[in-house]
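Each value in this text was obtained by applying a stated rule to the coordinates, not by laboratory testing. Note that this is a predicted model, so its numbers are computed, not measured. Cβ atoms are built from the backbone, for glycine too; each structure is taken alone.
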Structure P
């Protein structure tokens with residue numbers, strides 16, 4: 001569905017949950033989440049630079065009904081402290097440990113703040129699994145993404161090549177200067193790959209998890225994803241998964257908490273077909 005309908009579907013869900021509700025935000029941050037923020041997870045979001053939780057004077061992004069961080073939190077947070085094997089199986093990945101973090105930053109060799117990874121698994125392993133999560137971001141009217149900031153190329157540095165990613169280096173240099181993406185944040189993904197490789201000195205593992213709106217814009221997004229994947233170094237473990245496929249596979253396994261499957265179904269899937 002187009003972006004407008006996707007936003008309207010979340011608004012209908014909100015009215016069913018909170019009769020009389022209006023506006024683009026939940027009544028509160030906590031109301032937008034399936035489980036309460038633990039002290040540890042709250043600290044993880046506070047350490048991040050995305051402003052997800054907000055402040056006393058400014059509301060956080062995570063309270064928005066269309067928040068991608070709220071979606072990823074509602075999917076992953078209930079698994080904290082539980083056996084992650086069913087989650088790993090649904091993701092199509094064999095997990096080696098039971099660690100799950102939000103908003104982790106992987107230093108990338110620059111003095112500036114590295115981007116936030118939405119979800120990180122296997123954090124005690126040589127090659128952690130980073131997950132970049134998208135909800136409505138790829139949809140709607142989009143301009144071509146701009147080139148990467150000049151700081152990534154200062155002093156003629158070849159930052160991606162230095163960590164074993166020469167094809168990424170070529171793409172980073174050409175991005176917005178001959179190679180363009182409208183719906184896929186290719187620059188953000190390249191920064192994540194740089195941070196993972198620079199921090200671990202290993203070939204990166206990155207999963208791109210997105211909401212498939214099922215419209216023509218989603219088809220364009222799919223084509224850009226395939227093009228991006230084809231431009232990456234072969235040693236990168238880059239995977240693509242839709243939330244719809246993940247939800248389907250999760251339903252075949254055990255729930256991390258009672259009501260988990262039904263909440264995700266009602267909020268993010270049934271709403272697609274409501275009148």
Structure Q
């Protein structure tokens with residue numbers, strides 16, 4: 001028999017996971033599928049379930065001069081409805097699932113699920129988001145999201161730790177580009193995704209960030225390649241970008257798409273983004 005635990009506050013939740021291994025349940029949109037035995041059956045959880053989606057400490061959105069701080073149990077719809085959240089954060093969230101999924105699914109769940117096709121992840125990698133982890137014994141610690149996600153369905157969390165907050169540095173970009181490629185225009189898991197942003201000072205490129213989803217075990221981003229692009233003349237950026245990113249894009253064949261298709265489309269999206277950056 002599986003027990004369902006509903007702590008009154010975050011410290012109680014941290015105390016409970018310090019005592020025994022529990023399955024963490026927030027929105028549950030990914031979790032219910034992961035533990036489903038066969039199609040159409042109820043999920044079979046291996047451990048008692050700890051509900052955290054109601055905890056006020058995990059449900060706040062705070063914005064200060066340097067950071068946008070989003071609690072891990074904030075739903076995708078709540079982020080989209082928040083007037084102070086910039087469009088460059090909202091853009092990929094609008095394409096996650098259906099309205100019903102966005103009303104329940106949380107930003108923390110999308111991160112902890114650690115799917116290479118996770119729709120929020122390319123944005124979070126490109127915008128250099130940091131995650132804040134808490135445990136009863138060690139308090140809070142933080143790290144870049146790229147250090148948090150280890151591979152498909154794998155993250156760095158220990159059984160006695162919770163993801164409590166995502167913090168995104170504030171900043172402005174004059175080019176924001178996001179594309180999700182799926183079997184249909186809505187309610188589809190990504191075949192691949194691309195997120196790019198750039199900032200110019202007149203004709204000078206000051207910053208560029210590029211991230212690919214579902215073309216490797218984790219989001220593909222290369223800061224060294226971005227630095228190379230910044231140093232190059234406008235006329236050379238498209239050719240250089242295709243050359244340096246081609247070996248980094250290593251998709252797989254699966255039920256949603258082929259390796260060949262994913263690689264070709266990923267490079268075409270990169271080319272389109274770089275041509276827009278060059279012409280801006």
Starting from the value 20: which structure in P, Q was relative contact order in percent (Cα under 8 Å, 6 or more apart) calculated from?
P
Which one of P, Q has FRET efficiency 1/(1 + (r/R0)^6) of positions 49 and 145 (r between Cβ atoms, R0 = 25 Å, to 0.05), as calculated from the coordinates, equal to 0.80?
P
Distance in nm of label points 7 Å out along Cα→Cβ at positions 33 and 265 computed as 2.6: which structure among P, Q?
P
Just checking, which of P, Q has the largest value of mean count of other Cβ atoms within 10 Å over residues 17-24?
Q
